[in-house]
Structure I
Amino acid sequence: MTFLKKMDSYTVYIYTRFWSQFFFTFIFTVNLLYHVKVVGLDPLQLVLVGTVLEAVVFLFEIPTGFVADLKSRRLSVIFGYFLIGAGFLIEG
């Protein structure tokens, strides 16, 4: 039960960054393979899908910034991770 003890913020940050990068790298790789093998997108279509993804991320950073400033940064980060996970689950 030593893992369940209260960790300092730096340790929580390091764990969060490591695991989020690990899973995002895995999910993006599987997602690209899905788009190529199952959906059958060519390279131009992959670039267009990636461009739309980045544009949506850019647009939604503004409202999450407001949530972070008005309510809680922690709530904003948790909500952001939840939306990212839900988006990948909905996509397939």
Structure II
Amino acid sequence: MRTHTSAVVIGGGLVGCSILYHLAKLGWTDAVLLERSELTSGSTWHAAANIHGLHDSTNISRLQHYTMNLYKELEAETGQGCGIFQPGS
């Protein structure tokens, strides 16, 4: 068992998995994610997963825009669909 690491991410929900993913994309090779149960089995599992482009917070709108682009990149990288349905224009 390893006794040292550069980063420890606690919680394997949407945010924790995203943090670990982005650390890896930045070149971090010494990071670990700790989850007490199964990945996304906590509050992430109960979320409706609705993403919309309009929000009263500029930061939330930017995050949602980034997320939609990230899902498309993940699908291209992995060949796995994320189940995203984007109606409208």
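A short reminder: the numbers here are calculations on the coordinates, not readings from a lab. Given the structure is predicted, the values throughout are model-derived calculations rather than measurements. Cβ atoms are built from the backbone, for glycine too; each structure is taken alone.
Largest in distance in nm of label points 7 Å out along Cα→Cβ at positions 38 and 70 among the labelled structures I, II is structure I. For which of I, II does helix-only ellipticity at 222 nm (-39500 (n - 2.57) for each DSSP H run of 4 or more, over all residues; to 500), calculated from the coordinates, equal -13000? So the calculation was done on II. Here distance in nm of label points 7 Å out along Cα→Cβ at positions 6 and 62 was derived from just one of the structures I, II, and that gives 2.5; the source is II. Ranked by mean count of other Cβ atoms within 10 Å over residues 14-21, structures I, II are led by II, which has the greatest value.
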